[in-house]
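**Student:** Listed below are the structures to be examined.
Please treat every number below as a calculation from the coordinates, not as lab data. Remember, it's a predicted structure, so these values are computed and weren't measured experimentally. Cβ atoms are built from the backbone, for glycine too; each structure is taken alone.
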Structure 1
Amino acid sequence: MNGFRYYLFSALVKNGDQPQHDPGWLDTLITQRMDEVKLQNWITEQNGHLQQIKPLTHFPDAPSLLSWLIVYHHRLPSLHVQKEINNLKDHTSDTITLLLQRLKQDWVYENRQDEKQYQQRVSQCFEFPQGLLSQSSVWLTALSSAANHLKQHLLLFMEVMQNGSWRLIAHHARLCLMLGDHHYSSQNNDPNWQTNINLYANTVREPNGIRLKQKLDENLLNVTEAARNVV
């Protein structure tokens, strides 16, 4: 259910130390102090009132921009209700915060073609019987490195947010992420990939049915590398 993938990132940020300040939540990732039970409990609490909350609000600018990439890297929002289109067509989002405040999960981010199936499956988006990625040492190491890199460049990041050049950077970052994702996700899984998790990123259709393909940490790390190569 693509419409709810951003709850995971929201849980990471809002359950970190001092989530309203970038060094706080970044330090949680840098030191690999991710509490999986705490994250799952927070996500479970969101179930039941999805329409009333906006999980990507009340963020500092850095996680706000990262949230934008998570939500938008597959598709841009598409409004089908004319009243909403009329209300928004003459408005601009001057900040990333305002943009995320306006975002709604039904702007094609929900798999809701079949309402009955949607109601049956929506709660499963908040269930993680195989856990999250905190058991993947390779992913935690990569995440720690990326968080440390961002922390060391926060002043530069603040500068681009203030002068407005973040729009161009976000556009190119999205393009790189899209190309990296489509490229690596279309490949066969790496038979030599070593991991101790049982989470998968994608599937492949075969004559005998659908087969699980790339492990989740394999996909995330290699999509990241492919996106860097685009840059």
Structure 2
Amino acid sequence: MSNDTCPIAASAGIVTILPGAELRFFPEFLTVGETGVLFDELCNTLTWTQHQVCMFGREMAAPRLSCWIGDPQCSYRYSGQLHTPQPWPEVLRVLRVRIEEVTAKRFNSVLANLYRDGADSIGWHADNESELGLEPSIASLSLGAARRFCLRHRHDPAYYAEWWLTDGSLLYMAGGTQAHYRHTLPKTRKPVGPRINLSFRWIFPSGQEISTFHISTDQQ
């Protein structure tokens, strides 16, 4: 089954127009009551790890904690390492269905990142690993402290957008977004609390990858 077919029509959200990209933002996808309970449960029950990234020829600890979750076949290579998925917690199974309803896409995996404070971040990169296919659909849900998220065109910096990813917001990126743009969650010196990001995606099982390109990225 591909992630291109879901019987429920997508909700519009707030559309950002950029050439070659499909971007929709839902600032209040979850209520404040829902986000607090969900944040606490995920923070306390997920198996958080700090993986290593290779930068300038040497390995260093990534400035965030992560947990890869998905269907059994959804091994995923990112930051130079192959990650085997943890099984779905029931709370994320339920959340996945809600996100599929609003995006009209299917997802079989989710990358959870925990940004502990403003020193945690992720550098400019694109989610364009071969396992994600040619035009990945990424649904990114934010819990906790608001953080700035920036997106810019690979070749023309005039094409740029940014959002404050607030508690309970959902940012959906699809179409050619990963091919033409890179994105980042920058560090900040301002006092900021912890934030969990859940980026739902579809992994093509081994042997069925359809993407033929991979661009090296700085994901520190």
Structure 3
Amino acid sequence: MRTAYQEQLDDLMHSLLSLVKNATENLELATEALLGTDISAAERVISFSDQFATETNELDQQAFELLALQNPVAGDLRRVVSSMNTLSDVRRMAIISLRIADIARARTASQVLLPQPALGMVQEMAEFAIHEGHKTAKVLKDLDVRKAQKIAKKHSQMAELRTQVDEYVQREDCPLTPAEAADLVILAHSYDSFGDYSVEAAQRAIYLVTGEAILWSI
């Protein structure tokens, strides 16, 4: 019985890791559509949203059943609680990818991209957020405390990029139309938020390994 229980725990963590990877891959697809004219990339993200929601709900139920029926303690309890919290982060990451895909579909359908330098700002933030997503997946797989701490420290750079966007759209000589400026602000907020939730998930490696409370917060 205990062996089956441990296998359930391992399956839960493996499935959670897959969802983190999927959320990041969806962000890559949405960004690909946004920066180019490949509307099919955005459509793939949008079409996958229902399946993603189903998978996260199933994992939530699996984690709840482990918590309620197996009465885990110590390290096992940390794994279950951490997985439930990380699922919440992953849901938000998926929602953000979907939001970006919606914007990308609207812009690629009309063959209208954001002008430079706005597009360059989006690309830089997108690359940073995608990098954080991949790093988070690796941290959760390896439970690498040092790398989890490093990700949190580097995340301040994302806030700086978002500040640059805010300052740009507020300039009197900003050449963007109101619609373009709104899209740029939404996109900057979205990529920043994706990074926030990604880093938050990565910090759970510290909790899993040490049992210490997570000091980094969104």
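**Student:** So Cα Rg over 2.2 N^0.38 Å, for residues 99-178 alone, computed for just one structure, reads 1.15; which one of 1, 2, 3 is that?
**Tutor:** Considering all the candidates, the number was obtained from 2.
**Student:** Could you tell me which structure in 1, 2, 3 was used to calculate helix-only ellipticity at 222 nm (-39500 (n - 2.57) for each DSSP H run of 4 or more, over all residues; to 500) as -4500?
**Tutor:** Clearly, the read-out refers to 2.
**Student:** Given a value of 18.2 for Kirkwood radius over Cα pairs in Å, point me to the structure among 1, 2, 3 it was derived from.
**Tutor:** Label of the originating structure: 3.
**Student:** Quick one: FRET efficiency 1/(1 + (r/R0)^6) of positions 155 and 203 (r between Cβ atoms, R0 = 25 Å, to 0.05) came out at 1.00 when computed from one of 1, 2, 3, so which one is it?
**Tutor:** Comparing all candidates, it corresponds to 3.
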